[in-house]
Structure P
Amino acid sequence: MDFTKALVTVVLKPLSRLPFGLLYFLSDLLYLPIRYLIGYRKNVVWSNLKTCFPDKDHSVLKKTMNGFYRHFCDLIVETVKLGGIQKEDAIKRCKVLNPELMNDLYEEGKSIIVIAGHYNNWELAAMVQPLFFKYKGLGIYSPLRNPTMDSYIRETRSRFGMKLVPKKQALKTMLTEAEKGPVATCFLSDQSPKRSQSAYWTRFLNRETGIPFGAGAYAVRYDMPVVYGGMQKVKRGHYEITFKLITKKPREMGAEGILETYNQLLESEILKNPEYWLWSHKRWKHKRPVD
């Protein structure tokens with residue numbers, strides 16, 4: 001048995017069966033080493049916060065940074081728990097406040113694009129969507145290099161019906177599944193785009209930021225309505241999702257308009273509770289191309 005298989009079998013699966021209380025105790029234990037001893041990407045986190053909030057006091061930024069690391073440790077144990085969480089508990093901990101928006105679109109027979117960011121617990125949000133809606137859910141993701149861990153991630157995230165689709169297979173899978181019935185294809189569009197020339201560039205958190213063009217381009221090309229998935233943390237381990245319709249007429253709004261509206265919605269949520277965004281992500285690796 002190689003190391004990764006041992007990690008999954010001996011560590012991750014048993015941990016996923018522990019009650020939340022014990023997992024949050026482990027999260028509290030993880031905080032000090034991850035925040036101070038290991039200092040996981042602390043330079044990235046601090047640089048991002050200082051640049052995005054240049055007018056905030058040092059003490060305010062430190063408080064946000066500490067809040068981020070506490071939330072990050074909770075994310076670790078909550079992500080582990082996804083392998084063993086039961087449907088009833090998942091529904092209790094991640095509620096959808098306006099399922100009628102998605103259900104109405106489904107009844108109209110429309111396949112849709114759902115666009116969101118790495119905010120709060122995006123993994124749980126994607127996982128529970130099939131429990132609330134009739135849509136076949138497709139989650140676009142970047143496969144992990146380790147095949148054993150990648151297989152485990154796909155297995156756990158698809159337990160309630162969400163199908164994970166590698167980015168390179170996104171278009172083919174989306175069109176194939178849409179022939180069988182309406183699908184909801186979910187994009188996390190706040191990653192750093194691989195090619196700055198093909199990104200949509202705008203201002204986001206006081207910085208020149210490139211947004212991957214895929215979600216907007218697919219929506220326009222295949223005339224799919226676009227919905228923004230917003231998420232708030234009510235208390236530790238409990239979240240609420242609110243969907244907002246960006247457009248029912250993507251070809252009139254255009255890909256740029258869709259992505260700019262998404263950008264503003266995500267930014268508004270982050271500004272309310274900045275500690276819940278993934279500040280350790282190297283979001284600004286590329287610059288706007290001069291041409």
Structure Q
Amino acid sequence: MSINHVFVAGAGLMGHGIAQVHAAVGASVSLYEPDLARAVAGRDRIAANLDRAVAKGKLDAAARDAVLARITPVADVRAAADADLVIEAVFEDEGVKTALWASIDAAAQASAIFASNTSSISIDRLAAATAPARRPRFVGMHFFSPVPVMPLVELIRGSATDDATEAAIRDLAARLGKQVIVSADTPGFIVNRILMPLLTEAMHAFEEGVGTAVDIDTGAKVGLNHPMGPLELADFIGLDVCLGIMRVLEEGIGGPQFAPPQVLLDLVAAGHLGQKTGRGFHSYPR
């Protein structure tokens with residue numbers, strides 16, 4: 001299947017990056033938010049990313065302009081009507097995602113592939129929001145942040161996902177320069193199943209006074225050769241996002257390694273969500 005028009009639902013941290021990489025390989029992209037100003041803001045973030053690439057000599061101005069010209073901010077799901085692929089990249093909340101999928105299912109052409117960028121929620125549960133005939137073309141396509149830089153995509157097949165859909169996503173990932181790993185449709189899939197217990201234990205160490213946030217992160221970076229410490233990484237992901245994933249894992253798998261630590265609950269309740277709010281386990285001057 002040729003994928004030439006991509007409808008990306010969600011223009012935030014993940015969505016704008018997903019839109020950028022598809023436009024960079026020649027696809028036309030409709031970048032959707034129900035509030036057009038937010039969709040425009042997503043496109044502006046892409047422009048800023050591309051401007052930095054031009055400044056570093058990694059991209060020329062003509063290529064930057066061509067990528068931006070392929071991205072159209074939209075505020076109506078009916079813009080998905082002629083999309084070959086719809087990628088959902090909204091907040092990690094099953095209710096939010098299923099409501100969106102139901103509305104897009106009514107608008108999109110029958111042949112369109114539906115891919116969720118969910119990092120933890122069952123593909124079968126999301127696909128259930130669409131008509132039964134759609135479900136063979138429903139798949140998980142989990143990118144990692146920042147999308148233009150991180151080379152991995154988790155591909156998650158639901159119980160109804162057909163071979164042609166998997167093949168189309170594999171082909172697209174290769175076109176994007178991404179490596180594919182395939183996960184079973186289980187809570188957290190592969191990467192977050194491994195990652196969240198690490199973050200949880202680092203948070204417990206912090207709240208128990210084992211070390212400061214700086215010392216815990218330095219221990220992981222210098223002692224374990226990790227590129228980013230676990231508390232810094234949690235701040236980068238978004239503490240609200242981490243909390244949502246941990247709750248999915250705790251509900252779906254169980255075990256203390258997935259239970260959200262109290263310090264995380266307290267930070268999220270206080271609105272300290274990490275880099276995006278200027279404060280989490282660390283502070284970020286704004």
Legend entry - relative contact order in percent (Cα under 8 Å, 6 or more apart) - structure with the largest value, from P, Q: P
Legend entry - Per FRET efficiency 1/(1 + (r/R0)^6) of positions 21 and 165 (r between Cβ atoms, R0 = 35 Å, to 0.05), the highest-valued of structures P, Q: Q
Inset, instruction - For the read-out FRET efficiency 1/(1 + (r/R0)^6) of positions 13 and 53 (r between Cβ atoms, R0 = 41 Å, to 0.05), a value of 1.00 was computed from one structure; give its label from P, Q. - result: Q
Inset, instruction - For structures P, Q, calculate mean count of other Cβ atoms within 10 Å over residues 5-12 and state which one comes out highest. - result: Q
Inset, instruction - Name the one structure among P, Q that distance in nm of label points 7 Å out along Cα→Cβ at positions 253 and 277 of 2.6 was derived from. - result: Q
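A short reminder: the numbers here are calculations on the coordinates, not readings from a lab. Keep in mind it's a predicted model, so treat the numbers as computed, not measured. Cβ atoms are built from the backbone, for glycine too; each structure is taken alone.
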